[in-house]
1. Upon calculation of distance in nm of label points 7 Å out along Cα→Cβ at positions 48 and 144 from the atomic coordinates, which of the structures I, II produces 3.2?
2. Given a value of -0.59, -0.70, -1.10, -1.34 for log10 I(q)/I(0) by the Debye sum over Cα atoms at q = 0.11, 0.12, 0.16, 0.20 Å⁻¹, point me to the structure among I, II it was derived from.
3. If helix-only ellipticity at 222 nm (-39500 (n - 2.57) for each DSSP H run of 4 or more, over all residues; to 500) is calculated from each of I, II, which structure is the one that comes out at -9500?
Structure I
Amino acid sequence: MAVTTPKPIPHRFPEELVSSTLFLLKRLGMAAKEQSFAEYAELGLHPYHHAILVVLDEGSRETQGSIADALGYDRGQLVGLLDELEEAGLIVRRRDPADRRRHVVEMTAAGRKTLERLRKLSSRLEDEFLAALGPQERKQLHTLLRSLAEQHLPHCKAAESSSAA
């Protein structure tokens, strides 16, 4: 008869840390990132690729520089990510006829199909990660996080309203 040993109960973080909202945000962020990267890796991609495809979907034709700026990515890092997407047939890059120094990036049909799969994956990951919260709590959490993001992350600032006169 095989003897199984019970899994050890993980040690609890000290109360001082668990009482810190910033500590919880950091640990939850790391947990969400780890889970996301593992799931995306099963598709041979990662969340950085997803973000690039989302930017391209918003405008369909973008320069490498504008994609890097829109996402806050290092331009050198972006080139490597675009190489991976191009090798997978999800994007194409061409020289900009108006400025041969620039590359214009376009999403392919395969890229659009992949983006739909990534959107479903992202939605599922979010649902799983936030499963302990009801719809109203999720909305409230998002509102609070968005407020903090607009204060601390320049790329999350709300768009200027065109109706302000």
Structure II
Amino acid sequence: MKDSKTHSFGSYDRDAGSNYIWTARVRSKGTDEATVYARNQSFTVCGQASFRSEDAYPSAVEYLLGALGADLACGFARQADRRGVSPDALEVSISGRLNNPLRVLGVIGETGHAGFERIRATLYVSADADPAVLQQIWTDLLACSPMVNTLRQGVDLQLDLQITQ
């Protein structure tokens, strides 16, 4: 374990932070490609969902899974750092199932919806820390995760912590 650090978020102002609005602009390049612009970054999305084994870019559903996984990984690392815990290894394995993927394709007569029905994620962590401390870090992370608290409103989330040696 290491000494806990004081975190600086630059010009963070509680009032400004509570009113902050994230924005993105998305420009279509046809039916299977769009470019997303956020702040000084951009990334390409390969359509809504892809059923091919390979594509030039991840699809929107894969970016959503990746965003949740990154939120869990970075959030856990941040919560651990606040407690002076330095993970030796940290990785998230994530998968999701759409309610009815045929709705994405526009198949006539299909029922259900095209959204995620279930997302499962496991965060694997190895750290020189008491398992109870790691479990508390996980619990605190889930309580303050923007992605978890958004998605759990409409998706069956199964989120697990696996402590490894």
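Throughout, read-outs are computed from the coordinates displayed, never taken from laboratory work. Bear in mind the structure is a predicted one, so any value in this text is a computation, not a measurement. Cβ atoms are built from the backbone, for glycine too; each structure is taken alone.
1. Working through the options, I get structure I.
2. Details: I: -0.64, -0.74, -1.12, -1.41; II: -0.59, -0.70, -1.10, -1.34.
Considering all the candidates, the number was obtained from II.
3. Only one of I, II returns -9500 for helix-only ellipticity at 222 nm (-39500 (n - 2.57) for each DSSP H run of 4 or more, over all residues; to 500), namely II.
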